[in-house]
Structure formats: C-alpha cells, structure tokens
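As structure tokens, here come the structures.
Any read-out appearing in this document is the output of simple, stated calculations on the displayed coordinates, not a laboratory observation. Not measured: the values here are computed from a predicted model. Cβ atoms are built from the backbone, for glycine too; each structure is taken alone.
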Structure I
Amino acid sequence: MNIIVPIKQVPDLVEELEVDSSGKALDKEWLKFRINEFDDHALEEALLLKEDLGGTVTVIALDGDDVDKALYTAAAKGADKLIKVTGVDAELDNHKAAKALASVIKDMDYDLILTGVQAVDDLDGQLPVLLAEYLGLPHIEVVTGVKVDGNVATVQKEFSGGIVGEYEVDLPAVLGIQAARETPRYVPVAKVRRAMRSAEIEEVNATVDDASSALTVERMFKPETGGGAEFLTGSVDEIAAKIVELIKSKI
C-alpha cells in the first residue's frame, strides 16, 4: 500500500494576525506557520494504514515558509519519503496548487492519496476534488474512516447533522480526510532534529499553466467589535416591553 499525502503550511491561528498594507493578505513579517490541521489528520490516517497493511507513506509539499521543517516532522512521525515541489509559489490557489501537485504525482507509484479536507487559510475544500480531476481519479471528501481490502477502500463520509455514510471506492483514489481514526501523533523536537540529519528531501521542479481560479480576495479585515451587551432590568412585564421596543427599532 503506497500512500501519498500532500501537506500545506498555514498561519498558526494562535498568533496575533495582522493585515498587510494591501488590505488583501496577512502581514508575514512575524507570522509563524504550522502544518494544516486537516493535513496532519491525513498523515496520521496514512501512517495507521501503513501500520495495518505495510507499504510506504510519501509526503509532498509545495516549497514555502518552513516547509522543510514540516517535511522533517512528517519523517519523524513515520513518513518514508519526502518531496518538495519547487518552481512554483507556495501561495497558489487550490486550482493551481492541485495542478502543480498532479504534475508531480502522475508519474509516481501510488495506491491512495490522502489530503486534508480543507485548509484553515481558505476553507474552500477544493484541493481533493481538483487533484482527483487532474489525475483522473475517483474521490470522496469529508472522510472520517478508511479501511482497505485489496483494491477497494471502504470509507466513512460525514454529512451535516452527524449523519455518516459508508462508501466503497476502487483504488487508486483521492480521499479528503476530515479526521483520522486517532489523534495525530506528537513527536518531540529531538526526534525531528534526528530526522533532519537522516532523512532526505527530494526536490522536484513543477510548472503550472493557466488554471482558472475560483476565488479572488478583494478585502481582508478584522471583525468589527460591537458595543457590548445590554442588560435589561425590571419586572417581567417591563423587560418584555423593552424587548418589544428593541425589536420594533430594528425593523
């Protein structure tokens, strides 16, 4: 079972985020990056499948801020091969990113591709379906469970309202992982440093032709703060009357 896991570096949301002078992007001067949470779940699911079935896990990422560290962290967790895609901008939208990844993956040997269902910096959830389209593969998104038997994967797909559907898909296929069966494993810094000394990152150049982009950022801003809550006091009848007046004033 050979599994490929594309990963992406995203801003660490625990940090204070600032908008740059263009008003359309984040100021990256002091910004810290980390692996996208859903990609981390995809990697964990890949490692669990490897432990169950044997095989290899290959992690691939577009070149960008701290991407080497993310790849070495994947190696410390158990990934067998690391690939960094150069020649393209790591901030490509998902259409172009999928095309760049597909241009590299198409010549690789794989049975399954696991991606995060979405990234926290765009939340459009398009990478899995676009990657599947460019590779000519079936795909299922919002996946919370994967079992493989031969050339068929049985997949649990989550719907709104807590409903879960079960599907069978022929391999190879692309799955957008919502959550792994287990919490993504933690690796200490010392183990990552050992991986940096022993693991190798293969660099593969890719080019992207004109792939249509669905989203254009027109403005980025912090949410506006309101004036705070208003507490109503008095008897039940008085409070009810005040609520009626407030509702009338908003109509």
Structure II
Amino acid sequence: MLNCAFASFIFGMPTMLVPRALDPERRLPHRVGVFWWGVMVWALNPFWRLEVEGAERLDAGGPYLICSNHQSMMDVLVLMALRSDYKWVSGVRFFKIPMLAMYMRMTGYIAADLRNPFSAKGILEECSTWIGKGVSVGLFPEGTRSDSGELGSFKAGAFRVALENDVPVLPVAIDGTRQIMPKGKWTWLGESPFKTVRVRVLPPIALSELAQPNASELSHAVRNAIGDQLMEWRGPDERAVFGSRGRPSDKGLRVRSNTAATG
C-alpha cells in the first residue's frame, strides 16, 4: 500500500502541469490514483480476490452522491477499483500525511474535520461545486469504520449534499474488507490471509422515491438498501448486520424494502 501511495504521488505530480482549462475536473490525477490504488493493489496481491457487481451504474447517469458502508481502510481501495471519476470526502487527518496530502489536494478531494461542527458548511459548498460540474462525490456516511462489521448509524447531515443539489444517492455495499484489515489492526482476521472482498453498486435512490424527502429518511433508505445486500451475502440474521439498534423504520418511505436484492 505504501508503494502504491508513493507511486500515485510520483506519477500524479506531472498531471499538475496540465492546464485546468484542459482538465477542469482534475480527472487525470484521480485516474493515476485509480490505477495504483484500484488496479495494481489488487492485481499484485496474491491473497486478495475482489468481486465487483453493478459498476456500470456509476456511468449510467449522475452526478451522484456515492455512499458506502465502512469496515476498513481497505474500503477506499475497493471503491477506487470501480474505476469511476468522483471526488472523495476524506478525514482531514489524511490531508496531513506528506505526499498523500499533496496528491489529494491536487486531485480535488474534500477534507472533512468531523471534530469541527463549523466545517460542515464549507464541506457542503465544496461538494456542491463538484456536483455542479457534473462530478459525483463519494463519502462514508457512518463517519468511521465499524469495529464489528455491523452497520453503524448513517449521519443524516451527510445526505444534505444530495438534498441541496437534488441528486440521487448511489448506495454501495462492501463486505470482506474487515477480514483483511480490521479497525485498529494491520493484519487479517482468521488463520488464512486468503480473503475475498465483495462490492456491489446498488440501484440509485432518488429524492422522488421518498414520501418525506429529508436527510433523515434518505439516510434510512440508503442504510436499509446496503443492509439488505449484506444480509443477502451473510445470511438472514438481521441483528448481525444492523446491530442492536435494528433496521431503521420504513415508515414514510416509498422505496422498495429490498432495494439491494432487486437490483
């Protein structure tokens, strides 16, 4: 991973010389990162297998607010493997890492300081600017990685981007990354390093599909869609996916209750 980070920086730096008039969305440096983080990491590691479904949905419309569950630092590499153009909303701490920080800034990624409640307005404005240019924005609405693999709460504030820009949300379900690198550790779970990671891009959820188009109901709809897909992969134990809080109420929603399974 460190080698790929260094390579992204070295090969991405020349893209800074490309005039913004020729690359206003800063797609070139992002594609350098996609190659090293989303392609080479998986191609060069003999222990990891990545299964991708539904990636074509990223290019079928948009722009989107892309929202994924979060179990591991590896989730970023999984989403890069979808090979689509978008801008990350990433923790501000990553913008303090030498080389990586410079690469992220020149690519147009968005720094989010979750400890500073006054930063929300600036984050929303940056996201809206990119969406206004037709570029999707991706984030983890849980805000942090899950310790257990269960879905955490999806922060309603993250969905203001979709509401204020009237764009659909594209849910993405990821499973298996926690087994590769769980939160707080640098090694795999279990005896064998051979692991399979699955990712599926689910059907988009438009605001028109909500009986009550607000951030809270949208967060519930997206969490349910991702949770249903995780249950399809893991089995019917709802508690193992949604945790002790259970599934958010479907009251007030017109979206289908099994969005993942029908896509």
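With FRET efficiency 1/(1 + (r/R0)^6) of positions 69 and 141 (r between Cβ atoms, R0 = 25 Å, to 0.05) derived from the coordinates and found to be 0.35, which of I, II does the value describe? Could you put the intermediate results ahead of the total?
On the way: I: 0.35; II: 1.00.
The structure behind it is I.
Of the structures labelled I, II, one was used to calculate Rg and Dmax of the Cα atoms in Å, for residues 109-156 alone, giving 11.6, 36. Name it. Derived from I, not from the others. Calculated for structures I, II, Cα Rg over 2.2 N^0.38 Å is largest in I. Taking mean count of other Cβ atoms within 10 Å over residues 37-44 from the coordinates of each of I, II, which one would give 16.4? Computed on structure II. When distance in nm of label points 7 Å out along Cα→Cβ at positions 101 and 125 is calculated for each of the structures I, II, the largest result comes from II.
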